[in-house]
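Just below sit the structures, each encoded as structure tokens.
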Structure P
Amino acid sequence: MWKGDEMAKRLLLCVLAATLALGCIFATSKRKLEKRYAEGLVRFDQSDLEKAGLGILWEQSLGGGVDGRRDRKNKVDVVGAYLYEDTILITTEQKVIYALDRKERRLEWVTIVPEPVRIAPTFFDRRYYAAGGRELIVVDSKGTTTVVGEFPTSIAVPVLVTDDYIYAVGADGTVHKLDKTRLLEVWPAPARTEGVILGTPVEVADLLVFGVSTGELIGVDKLGGGRRLDVMGLGQIMGGPVTDGKFIYFGSADFYAYCYTTLETEVWRQLVEGKVMTTPVLSGETLLVETLRAGLVALDKKDGHELWRNGGIGKFAATDGKVLFGVGADKELIFADATQNKTFSRVDISGFDIVPRNTFGDGLVYLVSKDGRVACLKAK
């Protein structure tokens, strides 16, 4: 009996100690946050945002909540948020996809799919092509869902869709050209690589171009699948290339950004002093490159020379060519000048978990929380 009492006392002491420790951590975090506010961090509320030159265009609460209150019967666990020219898609662990008009917050449609969608659906000809597990799920502009069939392999990145075919990258480093209606192989055999392809291929003339983790830029013939472009000896290419229709731009883990032609000719390379782990963003004549630890670097796409860099921005969010938004450390939204290294303000976005890339040039920023809160910000 004594041993039981002693054990209970020890457990109580452990619980008290843990509670005290959590309280200390919370108090310390609160003090640090208050210090950051005192140093200029902007609170996420309408009045403070307006003082910083920003405004909330709209807010939405998904999952059946009213006026920002959560509905426990319609719980939302967001796994992805993806932007398109007119819409934003929110995908959830509950296998639901929400489509919102991204400029007016209007709910366009809601649909349930067989599997949670964790890879960005591809929008083509008024339809969304999504990989749910190994299945191809097609959702039309009214939210009607069709399961076309199964891919021949697990899909690693968003698919590329054309009028008649789907190009799909497998987790095993293969690239498949598939019949759009039955997902049957069109090429005699998939294009194979020695590494992993972590970005969606792009079309450049009659080539399908992609980067590989083994340090190669590869282009295969769209008609037959044969390799016609093979640049070797680069650092790991951890994001896909981007193109303006003539040149191919990409970055690698060897601290460089590159520009190549489809004839394997290097146009320029520029040291960016940090690993490039994502696909660069083309904004007019500027190439925006996210680097690991060195911040966001802006390069002139013609010759690669550096225009500016912002070391506080780790992830690109949006730009309209004049202002730029990015995500910094400690869940800060950085509001900056898009033409020079000048930060206007830093906003606390700790209440949000996902900031999808907006590459459409309208400067709108989207913030999404795991529980379905969605907000759209803009510069005043």
Structure Q
Amino acid sequence: MPEISQQRVIVAGWYASGDGYPNGEVTQRILSREACIVDAGRPMPSGEHLWRAAKGHPAARVLAAWRLFQHNVAGFFRVLSTCDRERDLVYVRYPALPFMLLMSMLPARYRPRCLVDGFISVWETMFRDRAAKSGAWVARVVRFLERRALRSAHRVLVDTIANAEFMRTEFALDPERTVVLPLGVDEERWRVPLEVRSVGTPFVVVFVGTFVPLHGFGVIAAALDLFDASDRIRFVFAGDGQDAGLLERLIEKRPDLDIVWRRGWHAPEDIAHLVANADACLGIFGGEGKAARVLPYKLYLYLLLGRPVITQTASSAPTLEAPPVLGTSPNSPGLAAAIRRVRDDPALRARLSSAGSAYYARWLSNAALAKAWRDLLARDESPAADGVRDGRVPSH
């Protein structure tokens, strides 16, 4: 039996790159230490955001679609000419759908074994998260195509146990081919020093993210409206998006509140500095559905830096062990009460901080991701490998 270091992994797809999409780059870096990497894919231009291109001018959308098709076809033939189907694995980075649609056209016996980034469902993101106005028939077509693409994969890689169950149900995936791994994050750029806070400064609550309905920003805005200047809380927001108008209207309505809004796109280290100096951080409050299945990047950041986290109770993770956060109902009174509780209880903040750092190191860190990949590569050394028997990251 060959050593894992002899395993070749072919990287495929016209894949997303840049600060907004760290998972693929970090995963590829980890794999380069565990296997022989051959990059048969191509990175998209750094900073190109897929959903922004999809909402642009019709001519821009046509151009983006043509480039997506062109680069994936070229990559498809590079992989076929490079890959030894009997020995090699193919890692298809996000967005995997175009590449895997091409791969699905091959008879199963001629397909390489593709391990596919499936953390984000294109169908769900387009037609649920962002409330696309396209007709129901378009949604059905996209769902059919995504189902076909994912079912042609050897493994579909997802980030939480609940998300794995969703993908299995929605796209009729084989449970043994659906694998749960933590997301890869750029830890070096996130690890920033804490600044010394002077005595008497306001209690700082930070929210980071795109203002999409998934995050329940309406709940956050309504919760802030329950505070006043006497609470001495500074609310810091970093980001922008669909529900940004809620914050604009709140700032106009409540000039007495201490609200700082760092609008737009920010480098990871800049976001990390904001979070590192927060007294508490806000997660998501979107209720049931996808909001209860995800563990977003910002929670990775909050936990890595040991910041107390307030988020809705309904959630999921790569392991059955829940993250150490202060859970609350996804409504404004519940959130306001949780903020006051964390503000008034230094011992609670200390417990959440310590437990959060330990949880990150065990279950979410790049070290945990590397171990999970080592186990996966060992099980997939040959086409006859049985595969992962359960969907969780192995215990340490």
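What follows is calculated from the coordinates using simple rules that are stated; it is not laboratory data. Keep in mind the model is a prediction, meaning the values are calculated, not measured. Cβ atoms are built from the backbone, for glycine too; each structure is taken alone.
P, Q: which one has helix-only ellipticity at 222 nm (-39500 (n - 2.57) for each DSSP H run of 4 or more, over all residues; to 500), as calculated, at -4000?
Label of the source structure: P.
Which of the displayed structures (P, Q) returns the greatest value of distance in nm of label points 7 Å out along Cα→Cβ at positions 344 and 368 on calculation?
Once distance in nm of label points 7 Å out along Cα→Cβ at positions 344 and 368 is tallied for P, Q, the winner is Q.
Of the structures labelled P, Q, which one yields 23.6 when mean projected area of the Cα convex hull in nm² is computed from its coordinates?
Here the read-out was taken from P.
Relative contact order in percent (Cα under 8 Å, 6 or more apart) was computed and gave 11; which structure, P, Q, did it come from?
Going through each structure in turn, the value belongs to P.
Comparing distance in nm of label points 7 Å out along Cα→Cβ at positions 232 and 280 across structures P, Q, which is largest?
Largest one: structure P.
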